[in-house]
Structure P
Amino acid sequence: MEGIADLVAPLLGGIGLLIRPDVWLLVLAGVAWGLFAGAMPGIGSLLAFGLVLPFTFGMEPVQAVAFLLAISVAVGFGNSIPAILLSVPGTPAAVLTAVDGFKLHKRGESGLALGVSYFAALVGQVVSIPFFVFMVVTLSGLAYIFLAPEIFALYLLGMVAIVSLTGQNLVKGLVGQGSGSPSPTSAWTP
């Protein structure tokens, strides 16, 4: 019973922070900015974050995180607006939305396409947030026992996967593996 309480406590603590009206105002502002930034082709979450990041320096951590998460979620839906209406995906994630959504738009069912996209974004967030909280709490204990031997085994697994997926062109796979292996070790400090 204690294990379940450890899983539910962070979720209830996060829900308790949503009672504050200042957090809701910042979430609303983040959604508005995220929808606008997502609807502009070429402006993704990275640029949307970069433009408002200086404003978060003066905020409390809870306010800043809520603001930035609202931007991230809204950009995900905002990308579907030009993808559906103009067949211009703003990011690579909206390419398939442009293919299917624009067909619906040409048939006069733009509202249906936008509604399905909104519903999918909403359900995706509602399902993923509790799953994320439960997994973070569960897996956070692994960070203390995941030491050098386990990291070496993970690197070895990656190398074996790359070599096995290269097929006949072994040199190409080894070059790809050789160029990718130093990148995760660059910041490693034992």
Structure Q
Amino acid sequence: MTLNQIKALRCAADVLADGIRECADLIIGDRLPPKHHHRYNAAFYRKIVRSSKALHKRLTDYLTSYERALQKLASRPDAPDRDSDAYWDGFDGPTGYVCKTVAEELILNLMVEDAHEVFMQDPEHRDIAGVTEEEAGDDDWGAYGLLFEDCDFELLYDGAQDGVESEDSPAARQLCYVNLEFKDWFKCFHTSGSKTK
């Protein structure tokens, strides 16, 4: 991710987190996995608000640390080209992943989508984040590889994958899907915050 892409994600995260605090059901209700819409009640949205607040804080800290590390790399005298492996020598940015639960992954996914669609694709908003046309055209701008341990949560949007979220399913056991069942969306993956057992 570039510094401008980080700024776009930070802007989108701020806007979405504020919206969720104000009215979660209207802001993200229709953007969550549709097969569970009948379960999205007041108690669920209270948990979403708490998760969003915690995620937003961790994401902001993570992006700030990542931004500082990028600035440090770029400020080196005779810094190699950003596309070369040598450029990344000495990178001391954050490690680990931002999300601790499936609910947080769902929220972060919406933040990344908003950053890409609003602050990178819309020329009017692109100026707010300072995103260049080259950065805006980059469909794979590294956010998923950087911020998510995996994208298993995407299975929740795929009707053809019904049943795979059950940890008792053969696919879940074989592929190590964790906490994809609706009742587990707010459970921490593990004490380390990682899905890896």
Structure R
Amino acid sequence: MRGVIVVGGSGGIGQAICHALAREGYGIAVFDPAPCPDLFHDLRAAGHRLEHFEIDGADRAAVEASVIQVEKRIGPIWGLVNSAGIGPEVPFLEVGDDVFDKIIHANVKAVFVSSQVVARHMVQRREGRIVNILSTSSNLGFARLSLYDTSKGAAQQLTRTMTMELGPTIADGTSAATSNPFSRETSE
């Protein structure tokens, strides 16, 4: 069975991605510190393979250890979807260092760390796909979302660079891509 890791699987977009992957027959590993009992109940009740690792996608040691467990429990990792993200609305002049650190951690560092760790396994097997869920904010600016916009722009640039560097190393074209949803309805 091919495995796909979904970082941020407890949110609305992440859960929708997990359901779509399950319908396509992938084994799914969710990396998310938040519990998602409804997702697990629904997918497991339908007979789908699903594992939950309550970790932060930016914690390198936790991601490395969890990737090894995913390959033991589900099988080779074929895909990674980075769907975690936070975007509190805060006016630019009111953004403090704590908010800055939190947004950059979730929206940039988690994409970087998870992608780097998983890509190393993909390169060894010479196959795989990485999809980073971004936002139209990566290209546009919105009032009260200065750091969210900045973080999604940084993740978009990271994705472009990953595609250039990883694509040539993989025989079947391991690639990185983005999806930029305009709006979403989630529980957040």
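Readers should treat all values here as calculations from the given coordinates under stated rules, not as data from a laboratory. Remember, predicted model here, so these are calculated numbers, not experimental data. Cβ atoms are built from the backbone, for glycine too; each structure is taken alone.
State the single structure among P, Q, R that was used to calculate mean count of other Cβ atoms within 10 Å over residues 36-43, giving 18.6. Here the read-out was taken from P.
Looking at structures P, Q, R, which one was relative contact order in percent (Cα under 8 Å, 6 or more apart) calculated from, given that it came out as 17? All intermediate terms of the calculation are to be shown ahead of the outcome.
Details: P: 17; Q: 28; R: 22.
Working through the options, I get structure P.
From P, Q, R, which structure was Rg and Dmax of the Cα atoms in Å = 21.4, 60 calculated on?
Working: P: 21.4, 60; Q: 17.9, 58; R: 16.1, 50.
It must be structure P, since only it matches.
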